[in-house]
Structure P
Amino acid sequence: MIAYETRLGTIDISETYLSKLIGHEVTSCFGVVGMVPSGSKQRLFSKLSRAEHPDTGICVTGDSDTISVELHIVVTYGMNINAIAASITEKVKYVVQETAGITVNKVTIKIDGIKE
């Protein structure tokens, strides 16, 4: 839970909310086929549910000032991976800043697969 004080009171933002927000934005990027579960908890959950969740493959860490995001994605074969990564990085930074008012310090993108 990320919490910060404003003049009107305390605002609490959960990592789950940020993960779902980031997941929706990343999967809409050109060249991204989908997300891959990261960590044993997400792998087990994906095996049991068999449904695609927007927070799959995303790990958000940090505090109320800055956060770090780790993404596990699958990309389309033949696409420029550097261009995809740059697009995702800028989109994630912009959306989190505009929606939650939190600065994204670092976006780590791990390509876990390529599909045609």
Structure Q
Amino acid sequence: MNTPKIFESEYRFCLILWRHEPITCSALAKLCKEELGWSRTTTYTVIKRLGERGVLQNEGSVVTSIVSKEEVQISEIDEMMEKTFEGSLPAFIAAFARRQNLSEQDIEEIRKIIEK
């Protein structure tokens, strides 16, 4: 299954949903007002839009995710890798490593992940 595209503001909304699901539409609207400064109408519009794209479901005014945070993160990384690094994992890792101050522990953890 292809993960639907989630844009930045929608992702911030999803972070709230993932932390609190299952959650009623009204409770979600209240949290979005507090955390994002959104009006109730904006929240309901995003719920409808993401529901139509298969990101979440709204049944009986209770919202739950269909797509997990991890699925969205992996999809975004895959898209960035393809777009920016022409699908090359070594090019991505090299660019990442040049911009970060990796500790010996970080390097060892990365080495273990690669060996798996």
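Laboratory data are not the source of any read-out in this text; all were calculated from the coordinates shown. Predicted model only: the values in this text are computed from it and were never measured. Cβ atoms are built from the backbone, for glycine too; each structure is taken alone.
Brief remarks on what is shown
- Parent structure of the calculated result -12500, given that helix-only ellipticity at 222 nm (-39500 (n - 2.57) for each DSSP H run of 4 or more, over all residues; to 500) is the read-out and P, Q the choices: P
- Given 8.5 for mean count of other Cβ atoms within 10 Å over residues 4-11, calculated: source structure among P, Q: P
- If you line up P, Q by relative contact order in percent (Cα under 8 Å, 6 or more apart), the top spot, with the largest value, goes to P.
- Entry that produces 4.4 once distance in nm of label points 7 Å out along Cα→Cβ at positions 60 and 100 is calculated, selected from P, Q: Q
- Mean count of other Cβ atoms within 10 Å over residues 20-27 from the coordinates reads 14.2; which among P, Q: Q
- Here Cα Rg over 2.2 N^0.38 Å is compared for structures P, Q. The highest value is that of Q.
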